[in-house]
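Each value in this text was obtained by applying a stated rule to the coordinates, not by laboratory testing. From a predicted model like this one, the values you see are computed outputs, not experimental measurements. Cβ atoms are built from the backbone, for glycine too; each structure is taken alone.
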Structure I
C-alpha cells in the first residue's frame, strides 16, 4: 500500500494518557507531507525528463542509424566509382594500345610500300637509262652511217 501526502495529512492518532504532544506530531507529519509532496513532484519531473530523454535518445539512435547507413552506402558508392574508374582507365589504356599498334602497323605498311615504290622507280630508271642509251647508240649509228654515206658520195654540186 502506497502512502500519499493526503494520507499523511488525514492521519489521526488516538490519544492516550501520557501520549505524544499532538501539535508536535501534527507539525512533524505536516513536514513529512510537504517533503513527500516535493519528492513526488521531483519524481514525476524526473520521470517526465527520463521519458523525454529516452525519446530524444531514440531519435539520436535513429539519426545515428541513418547516418551509419548513409556512410556505408556512400562508401559502397565510392568503391563502385573507384572500381568503375579503374575499369574505364584500363579500357582507355587498352584502346590506346590498340590504336598505337594499328598506327605502327600502318606506318610499317607505308614503309614497305615506299620501299616497293623505290625498287619500282629504280627499275624504271634503269630501264629508262637503257632506252636512252639504245636511242643514243641508234642515233650514233645513224650519224656514222650518214657520215660514211657522205664520204661515198662525191661533192658534185
Structure II
C-alpha cells in the first residue's frame, strides 16, 4: 500500500502509467474484449489486469494519477454499441462521470466503431483488462501533461 495511490493500481499498472509519455494511449477493457491478443500488439506487448472491478472503478484509479491529453479531441474514447451507435450503456455513463470528476469539467467520450476500436487499441501503449462483465466496458485514454509548479 502507498499513501495517496489507489490500491487498485498494482505494480505493473503503476509501471506502465509512469513509463507512458504525453500522447501515449492506454486501453481499459471488459472481460469480453480480446484483450490478450490485442495487448500482444501494443507497445508494452503484454496484458495488464485490474481484476474484480468495473471499468469505471479502473478508470477512476487511473485518472487519479494520469491527466488526459488536452491537445486532441479524442483523448477519451469508447467502443460504440454495434447496431445502435446512439445508445449509451451503463459502463459508458459511469466512465463518463469518472472522467468528468477527474478533469473537473465535462469531457465527452468519443464513440468509436467496434472494429475501428480494435485497431485503435493495437496502437496503444498498453491494454488493461478489468472484471467488467457488462457489455461495452471498453475505453481508451490518452495521457496528457502535468505543468510545472513554476512557469
One of I, II was used to calculate mean count of other Cβ atoms within 10 Å over residues 74-81, yielding 10.0; that structure is I
Between structures I, II, where is distance in nm of label points 7 Å out along Cα→Cβ at positions 34 and 106 highest?
-> I
Could you tell me which structure in I, II was used to calculate helix-only ellipticity at 222 nm (-39500 (n - 2.57) for each DSSP H run of 4 or more, over all residues; to 500) as -33000?
-> I
Which of I, II leads on FRET efficiency 1/(1 + (r/R0)^6) of positions 18 and 130 (r between Cβ atoms, R0 = 30 Å, to 0.05), largest value = II
Upon calculation of semi-axes √(5λ) of the Cα gyration tensor in Å from the atomic coordinates, which of the structures I, II produces 22, 18, 16?
-> II
Given a computed value of 10.0 for mean count of other Cβ atoms within 10 Å over residues 98-105, which structure among I, II does it belong to?
-> I
